[in-house]
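These notes open a run of structures that come right after.
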Structure 1
Amino acid sequence: MATVAVFPHRSLSRAGLAVYFAAQSIATLGFALLAAWRGIVLAPVFALLVLAATAWCVVRVWRASARGQLVTITPRDVEIAAAGAAAHYHPYWVRVRLEAGRWPGWPSRLWVGSHGRETEVGAFLNDAERRELAQRLERLLRDANSRNGDSGLGTR
């Protein structure tokens with residue numbers, strides 16, 4: 001059994017996020033109070049609105065960066081689990097397909113599937129990481145199929 005955890009890059013910890021918000025708030029409110037002192041009375045109100053919108057966006061992106069995918073490959077099953085949903089495939093029939101971007105400069109897409117059903121894996125990775133993941137998944141599938149020794153079709 002092999003499990004590949006695919007997660008986006010996340011270098012900011014919860015403490016780092018709090019420090020970022022504190023520094024951003026001090027700088028923004030400092031300039032807003034300076035502007036209010038110079039006669040722009042509504043600057044602190046707009047600064048608070050901008051801080052709230054910025055905090056909402058940054059927290060949303062930070063939480064999304066914790067979501068990833070788990071690809072579990074056994075001799076009898078390939079499971080791709082993400083955000084509470086899971087797709088299951090038989091390893092003998094699974095194909096890994098790396099599709100080039102639609103236009104030059106667009107990211108590639110990595111598809112894993114069989115029998116007309118496919119699941120995208122690693123959409124948040126860059127092209128080099130996606131290529132490396134495709135090679136790793138193909139190698140793990142080859143190993144799982146060689147250890148299984150049969151196609152799983154129930155032939156006797």
Structure 2
Amino acid sequence: MQHIPMTAQGVKKLQEELIRLKSTERPRIIQAIADARAYGDLKENSEYHAARESQSLMEGRIAELESKLGVIRVIDVTQIENTGRVIFGTTVQLRKAGTTLVTLQIVGEDEADISNNKISVTSPVARALVGKYEGEEVDVMTPEGTVTYEIIKVEHV
């Protein structure tokens with residue numbers, strides 16, 4: 001069985017989503033199904049069919065979360081000595097030639113969020129960075145061509 005790497009914050013978000021789905025969404029959908037059944041004939045009852053579809057999607061998400069939470073391997077970089085090497089969970093300051101600094105954190109696939117500067121460990125940029133050290137230059141293949149980044153700083157936060 002393959003483990004899924006994730007930060008402690010990522011695990012917490014998944015756990016919170018699972019709790020919300022089970023404690024809030026599930027009862028809400030069950031009530032919506034019961035209310036729709038009260039309208040009568042289920043064959044032509046669009047509210048009933050919509051509620052059942054919502055229930056199916058939600059139960060699928062619950063199963064997915066429970067499965068993932070069972071195989072997650074939490075990696076806490078604050079407990080690892082900072083050697084200036086880019087690893088899973090580190091926050092990296094990069095400079096693309098002639099531009100300003102960019103700060104990215106390398107996280108698991110389920111917690112990637114580019115709007116919050118979190119990139120998946122499986123992304124091309126992260127794959128190019130992992131294993132490199134502060135001060136090194138890294139070439140990343142992008143759709144626009146090769147982009148060179150300089151690793152300015154590696155933080156374990």
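Bear in mind that the values in this text are calculations on the coordinates, not laboratory data. Predicted model, so just to flag it, every value in this text is computed and none were measured. Cβ atoms are built from the backbone, for glycine too; each structure is taken alone.
Match the computed value 56 of percent of Cα pairs over 23 Å apart to one of the structures 1, 2, and report its label.
Structure 1 accounts for this read-out.
If helix-only ellipticity at 222 nm (-39500 (n - 2.57) for each DSSP H run of 4 or more, over all residues; to 500) is calculated from each of 1, 2, which structure is the one that comes out at -15500?
The read-out comes from structure 1.
Distance in nm of label points 7 Å out along Cα→Cβ at positions 14 and 78 was computed and gave 3.6; which structure, 1, 2, did it come from?
The structure behind it is 1.
For distance in nm of label points 7 Å out along Cα→Cβ at positions 62 and 94, which of the structures 1, 2 scores highest?
2
Tell me which structure, out of 1, 2, gives 2.4 once distance in nm of label points 7 Å out along Cα→Cβ at positions 6 and 30 is calculated.
Of the structures listed, the value fits 2.
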